[in-house]
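For reference, the structures are reproduced in the following blocks.
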Structure I
Amino acid sequence: MRDAARRLAERDIRPVLERHDRDRPLPKDVFLDLFARVARLGLLAPRLPEAAGGSGIGMLDYGIMFEQIPPAISMSLLSQDGCIARIYAEGTPEQRERLLPDLVAGRKIGCTGSTEPDAGSDPRAIRTRVRREGDTLVLNGTKMWITNVSLCDIMIVTCVDAVRGNSRDCIVKVVVERDQSPFESRQIDAIGLRQGLLGEAVFENCRVPVRNLIDSPEGGTKVLKTTWLVNRALVGLQAVHLAQKALDAALEYAGVRKQFGKVIAAHQLVQKNLSDIATAVEASRLLCYRALSIIDQGRPAEGATAMAKRFAQMACQEALWQAMNVFGAMGLAREARIEELYRDVRMLAIPDGTNEILALIHGRELTGIEAFRGVAQTA
């Protein structure tokens, strides 16, 4: 599985990335073509059973393949997969039958909008509102830092049911099909993953058919949290992918670059740097694999996934810094492409839980006490 995913990346994805501007998002037709290729390997809907059109594989198996895909693309795959998994888990049979086939096959691009300007790690701060007018839902609010939103066809919007008030139990989801319910969106110009899709959406009296309401009995947050568990380990593996690329490049450069009459690979401190980079990559990879294995076993995984993602992002960011040092002045030049990897890995500290929030999630599991409220966690 790993080798098949690696061949897919080298044959079908990297050449596309190389042909296009490294500082601009790929066009929609290119993303759809890549999605269709990835779908044939079963990587668009791994969490769906085969009977529903998915690949039905374990999350550890998925992670092993996911790690091989360049993060500018795999971040969009993660958003697509999350959208698919949430519709399957909470949608009605009619919604599944109508919406999932095009998403699973890669014919349409999907995403989920939860984060807002004032609501990230705290879903209770969501301000986007939905109200009902006859057979129509009217949506108002802003979502940002959403992968795929600038080009998406389908978006799951997490919002508050304005009819029932502002309590946590009033959180619902609405599926917005862009061709039927147009809304404004724009790309966010970020430091890294610049060929990917990261943006914001604005809903101003956006009218959506009432059949697109996902009114989960759990209030709309349970499935979000469940998908976040997998996502955290996968984002950690994106950091591993970037650091592994940097390690490979640093090893090659150290074998040809000469200083003081010998290749720099023969210098003690360079060998130490390379050893530190390799250790960070391997430790991060194994922590992420362990977290996905725990999920496959059906065991509680909040602490394991929080630890894996936080460690992998921080360790691999430091590893990339060390790789830039191995390159010396060339590490600062765009020509070497190491600085691009460093900018990309910096993007991974935020999605699916900031490092600070992840530390509190892990700490809560270790102590049994919620840091915000100072009370014992209930069973």
Structure II
Amino acid sequence: MLTGVTVIELGQVIAGTYGGAILAELGAEVIKVEPIRGDTARNPKIAPLRGESAIHLFMNRGKESVVIDLKTPAGLDVFYRLVEEADVVVDNFRPGVMKRLGIDHETLKQRNPDIITVSVTGFGETGPLKDKAAFDLVVQAFSGHMDITGDPDGSPARVGIPLADIAGGIFSCISVLAALAERGMGGHGRHADVAMLDSLVSMLSYDALDHLNSGKDVTRQGTAHAHMVPWQAFEAGDGYVVVAARDEKFWRNLCGAIGRPELAEDPRFANNAMRVANRDEIVPILTETFKTKPKAEWARILDEHDIPAAPVNDVGEVFTHPQVVARDMVQTYEHPTLGEIRYPPSPVKFSDWSMPRKPAPMLGQHSRRVLEQRLGIDPDEVARLIETGIIGSWTPSE
């Protein structure tokens, strides 16, 4: 889909790399420019898997690795030459770092007027907190997401995935695609300022709109919903099942499915508004009922009655489920040293198109090829750059 598009990625760990993984799976050539030490995500002590990092193996799939010391004039020259042949540069340094390195948008567009640059930061490039250190946990807390996640009587909870990092990566990918589309219609290169904080604030969605216009607080509900009943997880005989029977059709179906048709005729539960008002009466009835059967049996019964419901699966159950398998959400790539790696790919699917399956690269695996074949640098000069430590390289014999 993006064949012919070249992305230079200066991303580290997740926020600056997840978008690049999506772009690579859409067909873009994503050249990951790394420092001599490599992306921090390569640290095998972080999410260790067979001597590598699971974060690196997932976030950098499909990319090429070129190692350049950007703090040297010769290294900068190589980078500028890459930019001249590229479409996009993505980074997730703190604000000001790109300018100090001499690779900010204003500088790069002198080399390539059509270049698109995207910077993913914790708090954005403007505002009083622009220089504040930010990790996913910090942004989840600051954005309000932790305050509304968890049980009502419990402590705040973070979302199980690094939501702020991944959201930053998704919105950086969207920024790249939008800028490419505009440029393709006669526009010019732009700089995109993507903040993880902005991403999560936007994702507060309709709760934010409600609060901003009514002043009502948004509170933790656990798996329940402030405005819908039943809409939560119920304990089954061996786990949990969620039920989202808000609409009256589904509520009536649910009453029949659990063998309690009389509940559908009870005026206390006649509609969603009444069930919300009488939550403390109906939820205990449903809670005791769902304890009587295992979650798989409830899932089957609820499906037979066309009720929006699902078992609360663990991760192992997710990847062995026939639906997930049928959707090709478990794929493999062949890693240079680890062999076959299984992973969940991007969810994007198009007709008459196959997603490429390329591995996460070894550090500097593509340095020689990119410099020699893409930039036309003489092999002897490339060897000299490697010997002097300006360029890093990896070969299978190492």
With relative contact order in percent (Cα under 8 Å, 6 or more apart) as the yardstick, tell me which of I, II scores highest. II
If helix-only ellipticity at 222 nm (-39500 (n - 2.57) for each DSSP H run of 4 or more, over all residues; to 500) is calculated from each of I, II, which structure is the one that comes out at -15500? I
Please state which of the structures I, II yields 1.02 when Cα Rg over 2.2 N^0.38 Å is computed from it. I
I have 15.9 for mean count of other Cβ atoms within 10 Å over residues 24-31, calculated from one of the structures I, II. Which structure is it? I
If FRET efficiency 1/(1 + (r/R0)^6) of positions 16 and 176 (r between Cβ atoms, R0 = 30 Å, to 0.05) is computed and equals 1.00, the structure in I, II: II
Out of I, II, choose the structure whose coordinates give mean count of other Cβ atoms within 10 Å over residues 240-247 equal to 19.5 when calculated. II
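None of the figures in this text is laboratory data; all of them are computed from the coordinates on show. All of these numbers come straight from a predicted model, not from anything done at the bench. Cβ atoms are built from the backbone, for glycine too; each structure is taken alone.
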